[in-house]
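Only the coordinates and a few stated rules stand behind these numbers; no lab work does. Because the structure is predicted, anything quoted here is derived from the model rather than measured.
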Structure I
Amino acid sequence: HGAGQPQEVSVQNDVPTEWRFNFFTPNALPARVTFVAILDANGTDYRFNTLDSTPDLDKVIGNWNDTDRAPGGHWNHVKHPPRHILFCWDSVIDKRVYETSLTLSDAVVDKMRKPSVYKDYQGNIRYYDNIQIGLAPEGKIA
């Protein structure tokens, strides 16, 4: 900027431009997601054959918990909150293939579109823009 010219202020837009979804498994119970189809809240249909890995989480043993999360990745995202999710996955332990479908209620989709009442650790506005899906043997999910 030259002398006397106003500086541009960068405005941070906190509204999500994409919603992410990640899969994980309990410790030492590997699984692999091979296909995902998502219909988002705006009616867009997404198909994923290339997905981020499905990590097993060291601290998830015996029970699901509300603190451990799969790391974000590159592929698993859509432009609007998901409404319906269908996914195929292989459970390595029980050597079975599962097809699972989830439908998110209107209340959940609406919650994902609005700012959270909670702020992040820096006091910034947060959104519910990440879905975590746990996979376990016998086709169990959380």
Structure II
Amino acid sequence: MNYPDGSVIRSGDLIWWDEGACVGHVGEIMEESRQYEAWGLDEPSLEINNVHPFDGSSGGIVYPLWVLESEGLSKFSDPERRELELALSEASRRAGRSFEGLKYVIRAGIENCKRVAWVFILLGDDWLAVEQIVVPRPPESLPHFTSV
């Protein structure tokens, strides 16, 4: 199974999805009929999990292959991964505690169709949001446009 750009999808990949607004992980990849039928599905599909850190046991959302492109599914680039690691460190600093042992969701803060911030949503034991921390993206990582 491949991403819309042709690269191979692997379980555990850190990805953008939900039209580039959510950060998640690839869970189970269901290519063969025995795999997707075990889930009660009738076509090849992909499980995506948006709870961090990824452990593969908290379930996820299942998408058929034909919606992957419209979902904006793409693998994180190395620069995006490094930027996320820095943002996570900053979010932890702002929260005044380590995120180790916590469950959280990561979304993109979007303005004018551009990702301008990382939004960390900390989850309680009941899986409900208990705190939100917004970390602006560094100016040098934002795209610059010039008018013609």
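Structure above, values below:
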{"item": "Origin of the value 28, 21, 12, where semi-axes √(5λ) of the Cα gyration tensor in Å was derived from one of I, II", "result": "II"}
{"item": "If semi-axes √(5λ) of the Cα gyration tensor in Å, for residues 53-100 alone is computed and equals 21, 18, 11, the structure in I, II", "result": "I"}
{"item": "Among I, II, which structure scores highest (criterion: relative contact order in percent (Cα under 8 Å, 6 or more apart))", "result": "I"}
{"item": "For helix-only ellipticity at 222 nm (-39500 (n - 2.57) for each DSSP H run of 4 or more, over all residues; to 500) computed as -1500, the structure of I, II it came from", "result": "I"}
